[in-house]
Structure P
């Protein structure tokens, strides 16, 4: 609504106020974008501290609390996201090199130094005459006496202790150990100079050398991060970035693949908030992020032009974290280190047709993926349906004696139970798949079978497990419904036709193949057509297991464009085109294969 304001002498006071107010609004509108552009131009913000030293490690406890350690026994703590730092007395002068947190902070450093903050006081639990310790990991802590603490350092030394006594574990290595990470109290990894990778599956009772890619076998490896039971990462000199993933029953840490970071610097620290979102830090003020597990890296921006070496990064979640380095460098982020320009934003479109032009290639890819699993599922589902229907109507009987009966002639006769294994199997199968949700069947086949050791990719020799799981789930489910449909068609054929076929010398299977089944299939084409349409619609559940079919493509489009109404409208149209076409094809087949004289109605 447009308003016109006229200046009047009598209203001069009011007009002056209005002018001042408008001026303030204009200044705000100008200053806000400027402030946003300035704050959004960087992802990491420098945090000043009064301590001048090299900071070697940091651990973030939550979004506000963090501990930083450095040379000459330096320990700093913040509880306000780094706005203020409190220096605590460590009681030692050794350089502190690594810190971790498990209920309380644990620190290691040169000359076998080990510290634990117990009841607000740093307690010295060092190893007398020990080597320089570069890494610490604590897998259990309730009190110092029963803690499970692992420390690693120079000369290939790794110790396990409880805070009171530390015992050296046999590694068989002499190269310095630079980094260590435990997923739980049993499974751990350690890395060091000259490409050393060690692994344990028994809580450091034994360490075994793991294979290193040949082109990095002489490279110093500086840090390792055990993300989960399916993923681990290692970083090292010359931009080395290694990834290990659970595959083909091979556990984590046994097979390593090198991914290119594009960074020509030594990388000293690695951190991850998920199996795919990983940060690395290194020389010359380098901090980079990958969101796809190492396939691509992007350098993140700092609010200073530092060239210092970054030693460690610690993230609380995907947004909040700290990083530290030499020359008293401390940085903080609450955006995951990404600038506003780095974050995905909603695309804008002038009209629906412009959006449809943008979305159609993605939806077409999803439609093709849908058609692929539907075609396979129709074929296998029909095969299962025909087979099970024949099982349900089979006359394969095994007489099993289970008792006696006395006839009118006072003679005892054996009683038999007519056992039909094919019919029993078919009934169990159809009852299971018809009386459980298809969504649960998808999840069981894709996730449950894999955890039980049944890997479909090894059975069918294709790497796309989601594709295979979708086909198997849809085929098995549709087969159960088609079995009942085809069974009803078989039972609609007069029993005399089976007897006639057998009297002509045909076997049971030959009679079913040449006489019964051709008629039964023609009778049940209408319900089979409905089942095929349902199969197309049910294929949308494949998105729950990560298969990128039509529905999942719609979800991905909404995440980019936020055009919910338009996106789902287009998805509906695509599904309608497929199912409407299939319905007409099935109606045409029904008309062409209709048995003359069978039925009481007709087409209008």
Structure Q
């Protein structure tokens, strides 16, 4: 990937600085095609006006359902049309802003889309309370007699399940109106993290000055030069440290928001409120933390192995991501990355590969980092167009896995939207992570099979260990952090920079053990984790990885119907609750078994790596 080179003067000398390209300098073939959603800004404006008019009409349904329950299908159909269109407007505006968060026009478009969604939720907020006023016998009769309601059975079942947590119409309207305000802490974090924050330049392995970015940080953490890793680590967290008071206030406000909504809706805790949407018992969350906490010994052994392999007296937090295999150049062009992903996912069948190939060829993916672009990677989209994937591809093997991961999400979306009506197509994050992580596991197995270079095999084995560590252990640590800070808030304990950092420090010490020095700067890592603004989200990664590990075994071993069951799972969307969908796919996540199996696999991989390295 090419980048512009600028110049700065330091102590009288001119030094080149490797700077990010602006978006207009990125080749079109590496950009997603948002015109597939809206061909022109005028088309977006037309839909925006239509939703506004439809909302005015929809408001006329308020209060009519209890007396005219036969209108239920007409009301739900109108609601579905409005929300599908509002979501489309929002997705387009969000993706447009993601291209360059500093672009004022995109910010304005995003603000309008967000305001429209909040307005839609406010105007439509009467619907659930009105549905709940329909007598249960009459509702059952409608469900069996009105075929138009078949697309809404899950939605209606969920409405009834939520009855004790649903407020009166006026109160629901007030809560809906407060939605934009409630999202402010997340928005503040996002603008600091993606638009305002900037990092200093550091020297790379050759002594060249390179601007540190979040996208490049992962690459620096894999550097064989320890000083580069340390400089990147110090620079990143020192920069976040300058914003620590603002960021702690944002996170504290987000936690208090969670607490407010849980109490208003009569849940026992914020955790219970967050898990209710997926119909997941609190015990599943607690069992995950308990299972992982009781099996930290394999992680501690892995840290011991890492220390020996890197020939260090003690590991620091900036030593945790560098590959422990010496002298392995494993850079992968984007073209090669696409070829590897296609080949590795062959076991999923011809249809899957055909659709995947189309997505990889163009239009779906925004590939390279540019100035102002949203960091990280994600997949998203709206119901009536293909899904989209944001990358910040840097040519390292980890980003090949990111491509496989995000295309897992994209394919899940494609199959779900193709097979389910709008109101049943949207799947939960809980099951989403299964589709993405399964792709990563298949890529890992493929690479271990085809690579002839023993050190490259060791590199991939190391990567697999890192996937386990990062997805099962680290995400569980994040989940435990979230539980602790929400418990603090529920007990009215203040969440300050000091308390947040102290909790985070202690968890790092617990999870990584005595072989790792818990550097004081890592105490601020909470300040840069966007997932914390979506309460109790990250535990799903750990459970999803475990489920994917079990399902991938069946696919790799060519067990009867394993692929068919998996593709049916991808096509199921949100037609049932996550635990039920996964049971049908062949794995029971309501028990600790899959997590325990995953940790057993991790322990065996540590042993395998230890033997391979002769340590």
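Derivation of every value follows stated rules applied to the coordinates shown; laboratory data play no part. The structure presented is a predicted model; accordingly, all values stated were derived computationally and were not measured. Cβ atoms are built from the backbone, for glycine too; each structure is taken alone.
Taking FRET efficiency 1/(1 + (r/R0)^6) of positions 316 and 476 (r between Cβ atoms, R0 = 30 Å, to 0.05) as the criterion, the top structure among P, Q is Q, with the largest value.
One of P, Q was used to compute distance in nm of label points 7 Å out along Cα→Cβ at positions 468 and 484, and the result was 2.5. Which label is that?
Q
With helix-only ellipticity at 222 nm (-39500 (n - 2.57) for each DSSP H run of 4 or more, over all residues; to 500) derived from the coordinates and found to be -11000, which of P, Q does the value describe? Traced to structure P. Source structure of the calculated read-out (P(r) over Cα pairs in 20 Å bins from 0, in percent, 18, 54, 26, 2, 0) within P, Q: Q. With Rg and Dmax of the Cα atoms in Å, for residues 220-291 alone coming out at 19.0, 54, pick the structure among P, Q it was computed from. Here the read-out was taken from Q.
Give the label, chosen from P, Q, of the structure having the highest value of relative contact order in percent (Cα under 8 Å, 6 or more apart). Show your work: numbers first, answer last.
Values: P: 9; Q: 18.
Structure Q comes out on top.
Name the one structure among P, Q that FRET efficiency 1/(1 + (r/R0)^6) of positions 140 and 284 (r between Cβ atoms, R0 = 25 Å, to 0.05) of 0.05 was derived from. Write out the running numbers ahead of the final one.
Details: P: 0.05; Q: 0.25.
Derived from the structure labelled P.
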